[in-house]
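Q: The structures considered in this document are given below.
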Structure 1
Amino acid sequence: MSTATISVSNLSKCFQLYNQPHDRLKQFLSRGKRQYFREIWALQEVSFEVMSGEVLGVIGCNGAGKSTLLQLICGTLRPSGGEISVCGRVAALLELGAGFNPEFTGRENVFMSAVILGLTQDEVTARFEEIVEFSGIRDFIDQPVKTYSSGMYVRLAFSVATHVDPDILVIDEALSVGDGAFARKSFDRIMELKNSGKTIIFCSHSLYQVEALCDRAIWLNHGKIEQIGTPAQAVVAYNEFLNRSEVNIPMLQTEVQPVPHPQGTARIVSVSASCDGRTGKELLVQSRVSTVCIEVNYAFDPCLPVPSVAVMIGDMDERKITSAGTVNDHITLTPTADGVGRVSVRYENCALLKGQYWLYVLLMCEKGIHIYELASMFAKLNVVQDDLEVGIVSLPHVWVDHNLIQ
């Protein structure tokens with residue numbers, strides 16, 4: 001029977017905001033007789049448990065209290081009220097590299113960070129080569145990290161955090177760190193930890209990845225838990241809230257650039273949309289008559305598994321209406337031996353009703369979780385219709401007049 005690795009009971013966190021720096025001194029000298037600050041409650045009476053080996057997703061708008069919750073779990077913040085119990089070694093991917101000393105070399109920071117995370121000097125020495133090899137910055141490991149690029153900083157920090165054999169891994173939007181090749185390596189490493197039974201707290205704006213990775217999910221809103229349950233339940237409730245409040249989830253928008261032979265990753269080479277044989281960026285579609293076709297050309301490192309492709313259709317408010325993916329449809333792509341492929345999907349008798357819609361294409365890993373590249377809003381559909389049917393989409397249906405068959 002699984003035991004609780006993380007137990008949170010009535011957890012609250014309040015921040016004190018001062019209008020001017022000298023108000024802090026006034027507050028100290030007043031000895032509580034007068035208040036010179038405003039209270040901001042980032043979390044209010046939050047309670048939940050995370051079982052050993054469970055993957056818990058945390059979703060919510062900016063300012064909902066997600067990062068505060070993760071910092072409390074990691075111990076970098078102290079709660080204002082309630083209790084939190086964490087059993088095991090915690091490795092965190094919050095602000096990658098935040099614990100590095102810029103004056104120290106990469107080697108010195110590896111030893112310092114790993115020791116802080118609970119390893120002995122001998123354990124760090126035994127794992128040092130593996131950490132450096134994974135980071136891919138061996139030539140610079142003895143240089144001060146203040147001379148590193150942001151990408152090198154990220155690589156080393158991620159490598160340290162995921163090689164200290166953590167019992168609990170806390171991830172804050174870190175599934176796509178670094179460049180394309182390292183992003184794939186980081187994703188594979190996190191999946192290894194997941195499959196080995198590590199407890200993972202995963203905070204993300206990518207609702208798709210939360211549903212794909214997590215066993216349960218929490219939706220936080222203004223510091224309180226609005227929903228806790230299966231990822232599907234939490235995501236549906238959160239999406240309904242976003243639709244009511246007209247708040248959109250931030251999504252990566254990527255310019256499609258031809259990359260013939262990417263190393264360690266995959267790229268969209270080109271995307272195009274056509275309606276009844278006419279290709280364009282803005283297409284006129286006759287509802288339930290026209291055929292819409294989307295074609296994707298892609299390239300990937302042949303050393304990687306064959307990627308997957310997905311297409312999404314969204315409205316003008318960027319709310320996603322429907323999607324189709326090769327993974328869900330059990331389609332295995334067959335690119336050339338040197339990693340070049342082309343795939344298309346057709347929507348015959350397009351069921352969308354009148355309105356304007358955006359098209360999106362995602363190039364993803366073979367499991368349909370890690371996103372290599374996103375072509376966002378690359379074409380627009382202007383759908384017209386001749387009848388009075390209302391809504392977003394026309395579902396297949398059959399009418400039966402029972403009086404006629406009596």
Structure 2
Amino acid sequence: MKIAMLTYGTEGDTRPLAALGHALCEAGHDVCLLGDAHSLGSQHRFEGRMMPLSGDIQALFGKGGRPTGGRDTAKALISLTNTHAAAWMKETLSAARECDAIVTSGLAGFVGLSVAEYLKIPVLGAGMIPLTPSRAFPSPFLPPAWIPAPLNRASLVLTNQLFWLAFKKTLNRARAQVLGLPPRAKLWTDHSMLYGISPTILPPPDDWPSHAHLCGQWRRPADAGYTPPDALRDFLACGTAPIYVGFGSMAGIDVPRTLEKIIAALNGRRAVVWPGRRDSRSMDLPDNILHIDAVPHDWLFPRMAAVIHHGGSGTSHSAVRSGRPSIIVPFTGDQPFWAHRLHQLGVAPAAISPARLDASTLLAAIDFVEKPAVVARAAELGRRMAREDGLIAGVALVEKIFAKTGKA
């Protein structure tokens with residue numbers, strides 16, 4: 001089966017879909033992955049074809065990125081999507097003309113649905129954030145404390161509609177210009193959805209429709225031949241397990257100031273720091289702190305005592321899988337949702353707002369993750385999650401869903 005898979009976002013958005021695409025290739029399917037050029041460039045172990053979509057996500061999240069907060073980031077992502085909707089549609093149509101099916105995700109989701117409609121081929125959605133409304137949890141895009149449980153389902157219906165309204169006008173213009181399709185009046189709701197989400201972290205809701213599925217995390221095992229840098233290997237060997245500190249691609253973070261607060265809270269504890277694409281090498285770090293470049297989470301996190309991070313879906317999953325507790329400082333989007341989930345699971349303290357990030361708050365959080373009961377709970381969930389195989393489940397579901405249309 002020939003499958004076009006498209007997404008648009010950072011490396012963290014692209015990596016899980018690339019893992020699923022690679023697993024489909026290994027199962028004998030022909031996969032073409034479309035996404036941001038920079039994010040595709042990091043998928044060195046992908047066996048299928050890759051095609052870049054227009055735009056540059058690094059202009060938002062790279063060095064000197066413009067957004068400075070959650071609202072600014074959301075506005076910038078909406079603007080980027082609306083700016084490139086027509087180009088993405090043309091590029092996806094070109095890649096998918098000879099395909100049997102489309103898997104669509106992220107900011108490019110509506111584009112993939114439209115192209116599949118034009119080509120009259122089956123389509124399914126994929127994601128790492130639960131978008132199917134349920135009574136079991138609130139919208140991942142609203143602060144959990146804002147939503148009383150009886151409004152959980154309504155909150156997700158609301159945010160889904162708000163996203164649709166933000167993209168509807170530009171999408172319909174592109175549908176007319178590129179595909180000659182009539183305008184779409186309503187949001188798609190009846191197509192199959194696959195989620196690369198662990199049931200250990202988010203149990204499958206009993207009120208989900210039959211076309212929504214949790215597969216487990218989409219991840220490829222760490223390269224067995226991976227060799228860490230000498231400095232990291234030596235640092236790990238010369239003392240107790242350190243704490244990891246990293247905030248991914250988040251823009252608007254004052255790294256030096258944030259590290260000053262974290263260093264004070266560590267109070268001599270050992271830590272490794274990954275600043276993302278930001279440059280912090282000019283900082284004078286104490287001997288108990290090691291600056292590192294990007295290291296595979298599957299290799300690094302099990303060697304840590306705890307993980308301080310921003311709460312992205314991928315990092316949250318990797319932290320739980322590693323069997324280590326988390327301290328989460330969520331900045332935007334779905335990050336407060338995952339912070340809340342890990343807190344509910346007993347493997348993280350309550351989320352720390354970036355505005356309230358100080359040494360005393362961090363020290364209390366570190367004390368929490370060092371509690372024996374928390375360490376044991378994290379290890380238990382890690383063992384449970386290690387028994388999942390999201391890629392096997394994902395491939396089986398893709399084949400089953402598309403087989404119903406005679407395309408497998």
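Q: Name the one structure among 1, 2 that helix-only ellipticity at 222 nm (-39500 (n - 2.57) for each DSSP H run of 4 or more, over all residues; to 500) of -7000 was derived from. Before the final figure, lay out each step's value.
A: Values: 1: -7000; 2: -13000.
Of the options listed, only 1 reproduces it.
Q: Quick check on the output: 0.35 is FRET efficiency 1/(1 + (r/R0)^6) of positions 41 and 121 (r between Cβ atoms, R0 = 25 Å, to 0.05), derived from one of 1, 2. Which one produced it?
A: Working: 1: 0.05; 2: 0.35.
Answer for the origin of the read-out: 2.
Q: On Kirkwood radius over Cα pairs in Å, which of the structures labelled 1, 2 is highest?
A: By Kirkwood radius over Cα pairs in Å, the leading structure of 1, 2 is 1.
Q: Which of the displayed structures (1, 2) returns the greatest value of mean count of other Cβ atoms within 10 Å over residues 17-24 on calculation?
A: Details: 1: 10.9; 2: 25.0.
Largest calculated value belongs to 2.
Here, each number is a calculation from the coordinates, and none is a lab measurement. Only a predicted model underlies this, so the values are computations on that prediction, with no experimental measurement involved. Cβ atoms are built from the backbone, for glycine too; each structure is taken alone.
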